[in-house]
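**Q** Take a look at the structures listed below.
Coordinate-derived values only; no laboratory data. What you see is a predicted model, and the numbers here were worked out from it, not measured in a lab. Cβ atoms are built from the backbone, for glycine too; each structure is taken alone.
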Structure I
Amino acid sequence: MDVDLLIKTLGDTLEARREAAPESSYVASLLNKGEDAILKKVIEEAGEVLMASKDGDKLPLVREVADLWFHSMVLLTWHGLRAEDVLAELKRREGISGIDEKNARPQG
């Protein structure tokens, strides 16, 4: 499957889960619990990525990063955003020095 199509399909599925009954779907139940529950999952998955990286085994690292990306997409869905919004921001930054991009951000 094409990556763009995969991201769109996953985003469409996550959006559809907003309307699903919490007992019918993991994503629906997480969205129903609210932002704090979603944030806890993102933090948990980020920690698991760190541990998998430290262990040095590539397959667990890939699997944990997939979990982190997925839960980050759930968080985006909570805010009415999609992965495509993140990709557009990355595209905007393409060809810009990371130092210059960071210095151009509003301070505060």
Structure II
Amino acid sequence: MFAVIKTGGKQYKVAENDVIAVETLGVEPGATVEFEPLMVGTADGVKIGAPVVAGAKVTAEVVDLVRTRRVLIFKKTRRKGYRRLNGHRQSLAKIRVTSISA
């Protein structure tokens, strides 16, 4: 059984016991979060929602809060002495899918 969930403006195909990294959800590690799936696939077939599948939900547990590697943004204009260095690290939450109910 699998499901497609949407969080942080992105869609993820998940199955039970999958661990995925999603954008920060604003909860602490150990918390339980629920998602409404856009699509659920079972042995009987596939259910596609409009926009979500009615009565279905995906339950996940927040495992850890992590940050990505630093991405450097460097701007330069040649021969003008203009240089700017900036950096960014994205905060992520690792979640483990505990159950999918259709």
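**Q** Taking relative contact order in percent (Cα under 8 Å, 6 or more apart) from the coordinates of each of I, II, which one would give 24?
**A** Only structure I yields this read-out.
**Q** Also: Which of I, II yields 3.7 for distance in nm of label points 7 Å out along Cα→Cβ at positions 48 and 64, as computed? Mind showing how you got there, number by number?
**A** Numbers: I: 1.0; II: 3.7.
Computing distance in nm of label points 7 Å out along Cα→Cβ at positions 48 and 64 on every structure in I, II gives 3.7 only for II.
**Q** Next question. If mean count of other Cβ atoms within 10 Å over residues 24-31 computes to 16.8, which of I, II did it come from?
**A** I
**Q** Could I ask something else about it? Work out volume of the Cα convex hull per residue in Å³ for each of structures I, II, then name the structure with the largest result.
**A** Greatest value across I, II: structure I.
**Q** With helix-only ellipticity at 222 nm (-39500 (n - 2.57) for each DSSP H run of 4 or more, over all residues; to 500) coming out at 0, pick the structure among I, II it was computed from.
**A** Working through the options, I get structure II.
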